[in-house]
Structure 1
Amino acid sequence: MKILVLGATGATGQLIVRDAAASGHSVVALVRAKARSDLPGAELIEGDVRDEETLSRASDGCDAVVSSLGTGMGFREVDLLTVATRALVVAMTRTDVRRLICISALGVGDSRGHGGFIFDRLFQPLLLGPAYKDKDRQEATIRASSLDWVVVRPAMLTNDPPRGRVRTTTDLAGVNGGKIARADVAQFVVEQLTADTWLRRTPVILW
């Protein structure tokens, strides 16, 4: 399978590229600058993730797209995920690429209020409000599309070694925060390229 990875230079994106290549997939990574990117096993295409033409060129001939795009903490309004995802849906429809695996987060959409007391009452509203609004809009755009999508909502990401097993659920009863290694998220995302278990669903994954 040939896949396009957005956000490939990020901490989780790099692991997705590595695992996808190790699983035998052909990987294309859309990056801001080739000269600053080191992604063994990936074909690099330089460009802006918000540009429809660039996304069309990068996704042409691919079988799936993985988005691990993210934005940082802060008080200023952000719209990177919203703009990029709207452009991506158009580009994928144009190039007839059906499958989209997108990394979102626990606390987005109907998982809001399940991040744990400190996260829900302090961290998310004070430091992540604009970023999570952007993620909300991103998810809404994906849901409204006709694509074959999976929106993955990991708990708090860590750089711990992978455990190789995760709890995956769309039943939020009893979910109250948690964490998961980026390496386990990457492996789960790569598995969704060829599995239909969570198609058009928003699984939360955590340890």
Structure 2
Amino acid sequence: MKISDRQAEIIEIVKKNGPITGEEIADNLGLSRATIRADLSVLTMIGIIGARPKVGYFYTGKSGLTILTEDFKKLKVKDFMSLPFSVDIKTSIYDVVVNLFMEDISSMFITEDGYLAGIVSRKDLIRFTLGNSDIKKTPISIIMSRMPNIVHISKEDSVYNAANLIVTRGFDSLPVVEEVGDEQFKIVGRFTKTNVTRLFVDICNGEIL
């Protein structure tokens, strides 16, 4: 949420002089109490300033960045994930390469009987295909990373936790799954570095939060 110039002035006044009444804040700005009523309500609602009856307004110690961070951590993966791309475990390495480059994605999720079974990255594919001429006959199961060693997330996970996994673990993308049985996961989406970048740009443009 963007802070207006007048709201920024109010924050500074409260920070320096709090606790301070609404009338005193208005006097400092050369405005009427009614004129700044909405600004005070907004700043109180988002938690940058607090208010106590018969005492006045006080600074909470939370900056606009702090509020933004708290709001960011409330965002859910389900609202920002991309559509999933996956192939069956019996698919040839050649066909996986073709699908991966046609969809312009960095990794491919692998399924068995409709459930997440593994994942393979561009690096895995390049490493195997160099010097090999039988990729049309070799199934992707030969080189994929397998469950249960696949890091996955749910739709209800926070965007922050998902982005943190991508950064700290060096992943390009994460499968978003729903558990439908004992250690059986259906792929419902993918969360990628591109999702994180797009989200950052949208926040800076004021389109989110």
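We did not get these values from a lab; they are worked out from the coordinates using the rules stated. For clarity, every value in this text was computed on a predicted model and none was experimentally measured. Cβ atoms are built from the backbone, for glycine too; each structure is taken alone.
Where does the value -9500 come from, among 1, 2, when helix-only ellipticity at 222 nm (-39500 (n - 2.57) for each DSSP H run of 4 or more, over all residues; to 500) is the thing being computed? It must be structure 1, since only it matches. Structures 1, 2 were shown, and distance in nm of label points 7 Å out along Cα→Cβ at positions 12 and 172 at 4.8 was computed from 2.
One of 1, 2 was used to compute percent of Cα pairs over 26 Å apart, and the answer was 28. Which one was it? Considering all the candidates, the number was obtained from 1.
When FRET efficiency 1/(1 + (r/R0)^6) of positions 28 and 164 (r between Cβ atoms, R0 = 30 Å, to 0.05) is worked out for each of 1, 2, structure 1 gives the greatest result. Of the structures labelled 1, 2, which one yields 1.5 when distance in nm of label points 7 Å out along Cα→Cβ at positions 100 and 148 is computed from its coordinates? Only one of 1, 2 returns 1.5 for distance in nm of label points 7 Å out along Cα→Cβ at positions 100 and 148, namely 1.
Supply the structure label, taken from 1, 2, corresponding to P(r) over Cα pairs in 10 Å bins from 0, in percent, for residues 20-123 alone with the calculated value 12, 25, 14, 10, 12, 14, 11, 1. Derived from the structure labelled 2.
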